[in-house]
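Read through the structures below before going on.
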Structure P
Amino acid sequence: MSSDLIGGLAEQLRSREKKDLFRRRLALEGPQDVQVSIGGHEYLAFCSNDYLGLANHPQLIAAACEGARRYGVGAGASHLISGHSSVHHALEEALASFTGLPRALLFSTGYMANAGVAAALVGRTGEIFGDKLNHASLNDAVLVSRARFSRYQHGDLGGLERQLAESNARLKLVLTDAVFSMDGDIVPVVSLLELCEKYNAWLMLDDAHGFGVLGPRGQGILTHLNVQSPRIIYMATLGKAAGVFGAFVAAQPEIIETLIQQAKTYIYTTAAPSLLSHVLLESLKLIENDHWRRKKLTELCMALKQEVQSLRWKLLPSITPIQPLVIGGNDQALKISAALRERGILVPAIRPPTVPQGTARLRISLSASHQLEDVARLGEALRELDRSTRVA
């Protein structure tokens with residue numbers, strides 16, 4: 001019997017390989033940076049979410065060492081037992097102040113934050129409405145909540161309004177990425193909020209890719225668009241632009257207190273190490289004060305658009321560090337990614353189901369640690385590959 005089970009898995013894996021959907025991990029042999037070492041080879045990397053270049057920042061490394069000395073390595077318990085430390089609390093207060101929201105609550109991961117909110121605030125008696133290009137963690141959050149799930153076409157606010165108008169659910173939640181992780185476009189928060197006000201729904205924004213990047217001081221999508229509302233639930237991760245690890249939810253005090261009392265992904269897990277909160281307090285200072293990092297990202301985005309404008313493959317419209325170059329077929333995207341790697345440049349090929357069929361792409365991620373020369377090198381390599389594959 002066990003051989004039948006294993007055989008079934010093996011067949012599924014072979015099928016993935018035949019469809020060019022098999023995924024393999026890379027093992028970095030040093031810190032996260034724009035220059036990385038893999039298998040003894042050096043690569044120029046455009047594949048990290050370390051948008052501000054903080055993951056290997058010396059001030060954060062020093063803060064990690066200090067945090068370990070002061071708080072030890074492990075939290076030892078859940079937040080509601082004895083794992084919640086003063087530095088966890090200090091970071092929550094700092095995040096609330098930074099985002100301009102009344103209270104914040106730390107979660108171990110964005111996945112857990114999304115699941116915790118959906119289940120605690122809506123549950124099986126409610127209905128959740130999600131953009132079809134939402135991140136997998138948002139979709140899985142709905143499944144965990146057991147709420148009714150209605151999906152609308154990407155950016156189709158007319159379709160969303162029809163669904164909201166037809167819903168008889170007691171509780172409604174519109175759930176969406178703020179910056180879509182594979183397209184780089186920004187959700188129309190103002191229009192979404194108007195619909196939520198009209199139909200009395202919560203609005204939850206997953207700003208994993210906007211926090212630290214958008215807004216004059218990196219506070220995220222809400223400040224970037226100058227939007228405020230007590231019905232907004234704001235979630236952001238701390239392992240991307242912030243350069244460390246974890247996530248948080250910021251919202252009205254009653255929402256945060258409800259999550260503390262009812263969010264299982266908060267209650268029933270060991271708290272993240274206190275030393276990480278110590279590091280993140282330092283990271284927030286860098287995010288807020290190093291304006292040059294966001295300015296440089298804008299310069300790099302503009303430079304990349306210039307470099308690739310002659311290609312037959314086109315960038316999707318994005319003002320964020322996520323710059324997707326749509327190739328089309330899975331096989332071709334993999335070949336272009338492999339050819340770049342042979343030239344010492346690391347850019348991942350993103351394929352279904354992460355993106356829709358026929359839209360396999362190179363997800364070019366920019367970091368403030370990149371130089372204009374790095375972007376020029378990538379552009380030259382892509383133009384060379386464009387010419388060679390046209391001839392082929």
Structure Q
Amino acid sequence: MTSDSPDREQVLAALRDVQDPELHKSIVDLDMVKDIRIQNGVVDVDALLTIPACPLRETIIASIEDRIRQLPGVRSVRVALGEMSPAQRQALIAKLRGGVVSPETRSSFLTPESPTRVITVASGKGGVGKSTVTVNLAVAMRQAGHRVGIIDADVYGFSIPRMLGLTGQPTLVDQMIIPLEKDGIRVISMGFLLPDESEAVIWRGPLLHKTLTTFIGEVHWGDDLEYLLIDLPPGTGDVSITLAQTLPQAHMVIVTTPQPAAVNVAQRAGRMAEKVNMEVLGVIENMSWLQLAPQDPPVYIFGQGGGQRLADLLGVPLLGQIPLDPQVREASDTGTPIVTAAPDSPAAQAFRQVARRLLERLPVAARASRG
């Protein structure tokens with residue numbers, strides 16, 4: 001090593017700024033740096049991947065090279081990637097889970113003192129736009145600077161992957177699942193586990209319960225997650241009961257359309273929340289009116305006042321009204337939620353307003369920095 005070359009500690013310090021793109025932690029803190037050799041301005045780094053087929057290996061290599069090249073005296077960088085041994089992977093998983101590997105404590109938000117705010121998005125019946133509301137609220141929260149995740153708990157009728165334009169399979173590190181990510185939003189869905197999105201899920205209750213507990217307990221959401229949104233299936237069946245038992249500190253928002261039939265059914269979801277001691281944060285009225293042009297009067301296709309009536313019946317606030325806009329459907333079908341696709345549209349503004357009210361009603365502790 002020449003006098004003008006960086007030393008090992010300088011290289012190691014630089015590598016602390018390199019994060020594993022799936023685990024969102026420094027590769028140094030995760031013990032992924034096996035060895036560093038420096039000679040005549042040439043830096044060799046041996047790094048360990050969690051699995052040999054890591055889908056983001058090239059991203060890791062590029063990040064290591066870019067960071068080290070910024071050090072004075074570096075002429076070139078060479079990165080060799082190996083694979084963690086089973087024992088090293090278990091040590092990594094234990095570190096990510098706070099040093100504890102028992103199933104009861106795998107997810108940080110399972111404990112009452114967890115800083116993660118869990119919000120279930122429910123409806124009494126299908127077709128009211130619950131999943132559309134979920135993804136747009138998640139995007140709005142992320143745009144507000146929060147770290148957000150989504151569990152697509154509608155195992156039979158999953159739609160979150162398509163609405164976010166997210167495809168692929170999650171990485172599996174032994175028994176720990178790494179969620180997929182889109183625009184900073186971490187997502188897990190049954191849709192990622194099937195060979196084709198048209199595949200039917202034909203399961204009885206026990207398998208459904210196991211899938212949900214796996215999504216909650218075996219997925220590595222990260223200890224920095226601030227909001228976890230859970231898109232529930234319609235109704236008040238097994239999924240809602242499982243989540244209430246597994247996440248006793250979860251809260252609920254209820255989505256309805258203005259029509260009386262939807263309101264009457266949605267009221268049952270509110271009553272279910274009461275019985276399992278899940279606080280209802282408020283009601284979101286979707287498809288409130290249609291306005292074809294700014295100068296045109298609104299057309300109340302599904303009637304008026306249903307959201308406010310439901311909120312009054314449950315004794316909770318009406319968080320907002322989302323207009324019926326063809327752009328919302330088009331954006332969902334193309335995998336770009338309306339909050340991103342048309343941020344100035346009335347629907348996008350309404351979603352952001354609902355997100356702000358939710359953040360006010362369920363704030364998280366301030367962090368030193370958000371990214």
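Tabulated results
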quantity: Value 1.9, calculated as distance in nm of label points 7 Å out along Cα→Cβ at positions 305 and 345, assigned to which of P, Q; calculated: P
quantity: Among P, Q, structure where helix-only ellipticity at 222 nm (-39500 (n - 2.57) for each DSSP H run of 4 or more, over all residues; to 500) as derived comes to -10000; calculated: Q
quantity: Answer label among P, Q for the case where P(r) over Cα pairs in 20 Å bins from 0, in percent, calculated from the coordinates, equals 26, 56, 18, 0; calculated: P
quantity: Comparison of P, Q by relative contact order in percent (Cα under 8 Å, 6 or more apart) - largest value held by; calculated: P
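Read the figures in this text as sums done on the coordinates, not as results from a lab. Note that the structure is predicted; figures quoted are calculated from it, not measured. Cβ atoms are built from the backbone, for glycine too; each structure is taken alone.
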